[in-house]
Structure P
Amino acid sequence: MIKTITLISDTHCKNWKEIHPEIKSKIQQTDYAIHCGDYVHKNILDEFILNSNNPIVVHGNSDPVEIRQLIPYTQILKINNLNIGIIHPAWGKEEFDYKELFNDFPSKKLDAIFFGHTHEPVNEVINNTLFVNPGQAYSSFLVPATIAIITINNQNIYCEIREISPAL
């Protein structure tokens, strides 16, 4: 059975109106919507959950205590017998070895790890595990917003990183 996921991270917005309309549309169209942390304001978390199909959320290092107490630091999603780890590695620097993310999921063999924090899109297979960072879900000076669209077909995971055109 084919399943689709919209993966975002690092929204860093003050209110839901700032989220790009294309991102809002995508999280409603796919089977799951995953946010890898750094909402920064609780209303972003609330609206993401309210407006997403099957939302999966973790908190990030820029999230206030209120958010950190409500949602987990890591999650594992199982789809078609594939284990997907979800995290916002607050311990990470700008650059770190992605294999270090396995340490946050010591009891599971993971087929994929979805993560945020670095604001840099990643779509890379290391040691038979797909590592995906969707980048940042907001545009900043010379850096477009990006998201990841994941398709799971049986035991195969496909990822496409998409740039979001600036809002008109």
Structure Q
Amino acid sequence: MISPELRQRFETLRQDIVTSGTSNTFATDKAEVRLIKDQPSETRVRGFDVIQYEPESIGGTGMGPTPTDYFIASIGFCENVIFVRKASLAGLSVDSLETTVTGSWDRRGLFEIDNVAPYFTGITVETKVSTRDPVERVIQVARETHRRCPVHATLARATDLTFKLVVNGQSVQI
């Protein structure tokens, strides 16, 4: 699942960042979001079009993901990307990688009901890995992933994050 060329690419990128000092090390993500009509909005991010919708149950069309769907998905996307980078650099074999992200929040907060705030009260990230390598190596890569994923690092400062790791079908402690 991870091509051998990826390791060299990451090592070169890391070395380029080290040698550049603090110049040119900051990344900026930007999305300019435009309302289409009623609730759907669209954006163009790095040349890609993204549209968000709301479910029919709250007056939307239900034609696509909501902002909170994208938010939760972005956690899983980022965790997978960083896991692959760390696994590649560590020489860890990955036969399959799947991350499930679940978050809960109280919709009363959208309407200021009972002084409830509209934030995620907790997020669980469960990563399932199949590998031919020892479980201890997977645990190390998972730990590094959580420390280096920018989405994780940002959210860890803001809410309770729970991580679960399943290697070859068995739950393991991180």
Structure R
Amino acid sequence: MTSQASAVSSRSSATSPQGRALGWLLATDGGAAATALRLTLAIVMFPHGAQKALGMFGGHGWSGTMGFLTGTVGLPSFVAAGVILLEFLGPILLLIGLGTRAVALGFAGLMLGAIATVHGSYGFFMNWFGGQAGEGFEYHLLVIGIALALVFAGGGRWSLDARLAERR
């Protein structure tokens, strides 16, 4: 393929719906704020995923979490497995800044689901003093806020997304 044909091919793939979607998925505002939010969300979510997938930090591991999510919460098995994988692999992807917008959107949806299925009935506040039966949803709202900021801004200056966007 000639260089002129290659340039035309690159431009046409960039203007295709798939090319535009990939361009938006990788694009970032380049600021340090998005990087700080991305790393914060990764650090906060990783222990939750490690509890669910590996049983670390006092968690119940894969089978215990699957039992809770399918039996107690009533999620289908494939959704429960998706929750565990998102919480475990999502922070790793956020740490390197790959697929930031998609992972962040997943976390926002996950937290909305957690509020709707479990935490909403306990009210706003977390169970700081052991006076209520479960945890409220204030933590979940913070995760949703951080996640939505990342959906809008992208992964930030020091993300793999930004590097890949530069090469497009």
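Every read-out reported here was derived from the displayed coordinates using simple, explicitly stated rules and does not represent laboratory data. As the structure is a computational prediction, the values presented were derived from the model and not from experiment. Cβ atoms are built from the backbone, for glycine too; each structure is taken alone.
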For distance in nm of label points 7 Å out along Cα→Cβ at positions 21 and 85, which of P, Q, R scores largest? P
Kindly point out which one of P, Q, R the value 17.0 was derived from, the read-out being mean count of other Cβ atoms within 10 Å over residues 109-116. R
Out of P, Q, R, which structure matches 1.8 when distance in nm of label points 7 Å out along Cα→Cβ at positions 45 and 77 is calculated? P
The value 19.0, 72 for Rg and Dmax of the Cα atoms in Å was derived from one model only; which of P, Q, R is it? R
From the coordinates of one of P, Q, R, helix-only ellipticity at 222 nm (-39500 (n - 2.57) for each DSSP H run of 4 or more, over all residues; to 500) came out at -4000; that one is structure P
Of the structures P, Q, R, report the one carrying the highest value of distance in nm of label points 7 Å out along Cα→Cβ at positions 29 and 61. R
Of the structures P, Q, R, the one that 17 was derived from, the read-out being relative contact order in percent (Cα under 8 Å, 6 or more apart): Q
